[in-house]
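Once you scroll down, you'll see the structures, which are given as structure tokens.
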Structure P
Amino acid sequence: MMLGISTYCLLEQPLHEALDRLSSITSLIEVVDEGPHFVHDASLFESYSGDFVLHAPYHGMNIACLFEPIREATVKVMTDCFSVADKIGADVVMHPGYYAWEQEREQADRQFKKSLKELCDAARELSITFWFENMGDMHFFNLRTPEDLDLIEGCGLALDTGHAHINHCLPAFLQAGFSHMHIHDNNGRKDTHSPVGEGDIDFVPVMAALRRTHASAVIEVKSFDGVKKSIRALEMM
């Protein structure tokens with residue numbers, strides 16, 4: 001099983017250098033499409049033969065925002081990411097938004113559904129696939145547990161192992177079905193994006209679920225050394 005790698009481990013390097021380094025050891029790269037790795041020019045990818053996933057921008061983004069101009073702007077950023085994905089033949093991972101106050105959750109859910117329709121329409125027009133990532137133990141964020149899956153109305157799930165572990169529901173998410181996976185470890189208390197084996201996640205059922213579903217997966221840890229350590233650990237399972 002070929003595991004991909006996220007550019008998250010090389011954010012301190014320019015994107016082209018990160019792609020050069022990662023493409024030498026994997027055929028699937030997930031690009032953190034913001035900050036130092038924001039994709040300004042899709043032609044950068046023309047010299048690479050592997051497959052790509054784009055992790056859409058997330059800082060400052062909220063597709064469930066009650067303030068309509070912010071919601072609309074967020075959808076525009078997501079659909080711009082879709083356009084880049086279309087040019088390079090990539091799938092897209094995005095965050096599912098949040099609500100600021102418990103009293104506003106129903107309104108935020110309506111805003112999310114409005115955004116979801118617009119995103120599905122744009123994805124259909126461009127023939128690209130996008131998935132929602134489950135969130136960690138962050139109050140008011142959508143899609144923290146499998147009970148929240150109804151919100152995304154059948155859209156694909158990018159299962160983040162570390163986030164699910166912090167919310168004590170990784171086994172349930174593994175059974176719920178997913179299309180893509182972010183692999184990293186933690187101790188169940190803090191989202192450390194640690195290498196596999198440095199936390200207490202049992203990755204044997206994780207790898208079994210990957211083999212069962214044939215989902216794509218990327219290692220999403222903080223350092224390149226952590227990537228190599230994770231690969232070695234996972235190859236033994």
Structure Q
Amino acid sequence: MQIVKINSVRDSIQDELMHDARKDLLQHLLSRGAKITIFAGAVRDTILAREYGLTSVEPRDWDIGIAGIPRREFDGLLCEVRGLKNRYGGFKLLSRNCQTWELWRQEDTVGLRKTKSSFSLKNLLRSFVLQCNAIAFDLDKGFFHDHGALRSIARSEISVLEDAIMHDWEVFAAKALTLTFRRPLKLDTQMERFVFTYLKHKAVVHEIRKAYLTTEILFGVTRIKETHGRD
């Protein structure tokens with residue numbers, strides 16, 4: 001894993017997040033000593049837009065990992081700002097005019113829990129399985145931690161990390177395939193075999209719904225649930 005500076009991408013991410021109406025939450029977390037890191041697809045897509053001129057590419061959502069905040073405090077803060085708890089223990093924070101934020105405690109990253117792997121930034125990136133997503137941005141310091149994503153993006157390839165912490169094979173097969181529909185990336189030979197071996201219809205449907213379910217629809221679903229008092 002290497003630490004790199006990419007000024008155009010840094011500026012774009014910081015400007016996007018720190019001018020968002022939800023920025024007060026990030027500032028409060030930083031004041032509490034939290035480590036805030038932006039991961040995976042949003043970083044990848046901002047690189048494609050700023051470094052490769054693909055200005056039509058925008059992040060679908062923002063994966064924001066929080067470290068150094070106790071579980072109870074984290075849950076309390078996200079409930080206060082009306083975060084929607086997801087099945088992995090994190091929270092979805094909606095905004096009508098901006099992309100969804102997905103926040104979770106880095107210490108509780110699902111891939112690490114499922115495999116009983118120790119918590120570290122490197123292991124967290126390894127648990128993302130797809131090399132093009134193995135990158136993180138330190139919001140406070142402005143550096144990127146790259147575990148092969150920049151090479152993968154430069155080659156326009158989707159590949160499996162050589163040292164991936166493997167879990168949820170069907171999920172990552174579906175993620176890889178559906179990513180080829182949405183981004184100018186292709187499966188490498190190993191990834192093609194991986195997809196052919198593990199792809200399941202249910203996982204593909206789930207990933208497509210995630211990719212194309214708009215924030216407006218999510219707001220509608222949320223209002224219906226609140227009206228009827230359902231979880």
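Given a value of 26, 23, 15 for semi-axes √(5λ) of the Cα gyration tensor in Å, point me to the structure among P, Q it was derived from. For semi-axes √(5λ) of the Cα gyration tensor in Å, the value 26, 23, 15 is produced by structure P. Among candidates P, Q, the computation of helix-only ellipticity at 222 nm (-39500 (n - 2.57) for each DSSP H run of 4 or more, over all residues; to 500) that gave -11500 used structure P. Have a look at P, Q and say which one yields 12, 41, 35, 11, 0 for P(r) over Cα pairs in 10 Å bins from 0, in percent, for residues 68-195 alone, as calculated. Corresponding structure: P.
With distance in nm of label points 7 Å out along Cα→Cβ at positions 84 and 180 derived from the coordinates and found to be 3.0, which of P, Q does the value describe?
Q
Every read-out reported here was derived from the displayed coordinates using simple, explicitly stated rules and does not represent laboratory data. The structure presented is a predicted model; accordingly, all values stated were derived computationally and were not measured. Cβ atoms are built from the backbone, for glycine too; each structure is taken alone.
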